[in-house]
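Asker: So, here come the structures, one by one.
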Structure 1
Amino acid sequence: MNTVFAKDSVFMRGLDMVANAAVLTLLTAVCSIPLVTIGAALSASYEAAWAAKEGRGYLLRTYFSAFKRNFPVATAIWSVLAATGLMLIALWLFTTSMAAMIVKIMLTLLWLIIMVWAWPLTARFENSVMATLRNALLFGGTSPFTTLAALIIPAIAIGLTVASLQWLPKGLYLLLILGFGIVVQLQIPLFEHALKPYVNKVAA
């Protein structure tokens, strides 16, 4: 019994992950309400989850500190991604030729790569907007398995949410409360592995 409730036991680590997921989801949802702050909210969620994994500081304090510090760069990145995302939606809606289809698929893949890498990079490194966008493409291209896994995790979460709407409506509330936070925490080890050599270089 003492082993189960030990701080480093699987049960306690799992419980801690669930609690952090709920807090991260709530914080990110609330801080994203103005819409323009979505970038800062996302980058703060990754930084807070990273700190929690490494046992650094307190989740709430880390989140709001990261939100404030990353706000200028993260907001600019989000503005770029939001604008290009809207243009991509318009492209999918109003173009139907085969040539346009190829262009749409390529541009959408590039957008997804930047979207999945921009926030952990903003959380981990202090760079300009253009440097972060460029690095997102570089890491996305040089770490294809990390990129694919990091995209599959939220895709599964979205699929489970859609499935819950039809087959298990009561489970939807749990997914909405925990989903985003769980996704971020599952992605962190992937990004940590890919970025470790560069983090160590910066630290040195």
Structure 2
Amino acid sequence: MDAEGTILDAQGAVLAQFKTLKFGLGKFAFTPTQEGSGYTAILRFSNRESVTRKLPSVQAQGYVLRLEEKGQGQLRITVASNLAERSGEELFLIGHAGQKISVSEATRLANGRGEFVLNKLGLADGITHFTLFNSRKQPLSERLYFQRPKQQLVIAAALDKPQYGTREKVTLQLSAATSGGKFCPLICHLLCID
């Protein structure tokens, strides 16, 4: 899904622009500066439709979580905070995919900053949800990371008959396996069109 967008401040000035790269995914950097002000995102699709949404209001103090690739096989997750009273606080990062925890790390804030460096080999294929917790185990911030699957998924479909009559029951068997032949669970949506 191709789209382009802009971030506007309360006066309508353009602060950032972005566009999708592939499959509707993309990224951009934006640092809000006006506490309590409203920012707006406008997304324009290739079919000329557009969507306008207000972004959450900016807080005077808090935590920021930034995720970026570091070299070939690593991710760097940086924490920044402007809460002076939290200097030295221990923070915890949990990463999970498919209800399975793949990352559990801790770090301490020093001068308002902390860092986690993770090996991507320890992450599951697909989307990993990262959540940052404070020393009281309260969630502070989240980020998502997509790791392209290492093996292709092979989906096979088999019908019980080569042809069907009007309103006749159809039996369809689906199976999914990795390219290495290992069977795996599959959530599938099916649409039938006449």
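Asker: To which of 1, 2 does the computed value 1.8 (distance in nm of label points 7 Å out along Cα→Cβ at positions 20 and 156) belong? Before the final figure, lay out each step's value.
Answerer: Numbers: 1: 1.8; 2: 3.3.
Source structure for this number: 1.
Asker: Comparing 1, 2, where is distance in nm of label points 7 Å out along Cα→Cβ at positions 52 and 140 highest?
Answerer: Across 1, 2, distance in nm of label points 7 Å out along Cα→Cβ at positions 52 and 140 peaks for 2.
Asker: State the single structure among 1, 2 that was used to calculate semi-axes √(5λ) of the Cα gyration tensor in Å, for residues 68-163 alone, giving 24, 17, 14.
Answerer: Details: 1: 24, 17, 14; 2: 38, 15, 9.
Structure 1 accounts for this read-out.
Asker: Now a separate question. Among the shown structures 1, 2, from which was the value -30500 of helix-only ellipticity at 222 nm (-39500 (n - 2.57) for each DSSP H run of 4 or more, over all residues; to 500) calculated? Walk me through the numbers before you get to the answer.
Answerer: Numbers: 1: -30500; 2: 0.
This figure was derived from 1.
Asker: Assign the value 18.1, 65, calculated as Rg and Dmax of the Cα atoms in Å, to the correct structure from 1, 2. Don't skip to the answer; put the middle values down first.
Answerer: Working: 1: 18.1, 65; 2: 22.5, 73.
Going label by label, the one that fits is 1.
Asker: Something else about it: Rank structures 1, 2 by relative contact order in percent (Cα under 8 Å, 6 or more apart) and report only the one at the top, that is, the highest. Each step should come with its number before you reach the end.
Answerer: On the way: 1: 25; 2: 12.
When relative contact order in percent (Cα under 8 Å, 6 or more apart) is calculated for 1, 2, structure 1 comes out on top.
Quick note: the coordinates plus some simple rules give every number you see, no bench work behind them. These numbers come from a predicted model, not from an experiment. Cβ atoms are built from the backbone, for glycine too; each structure is taken alone.
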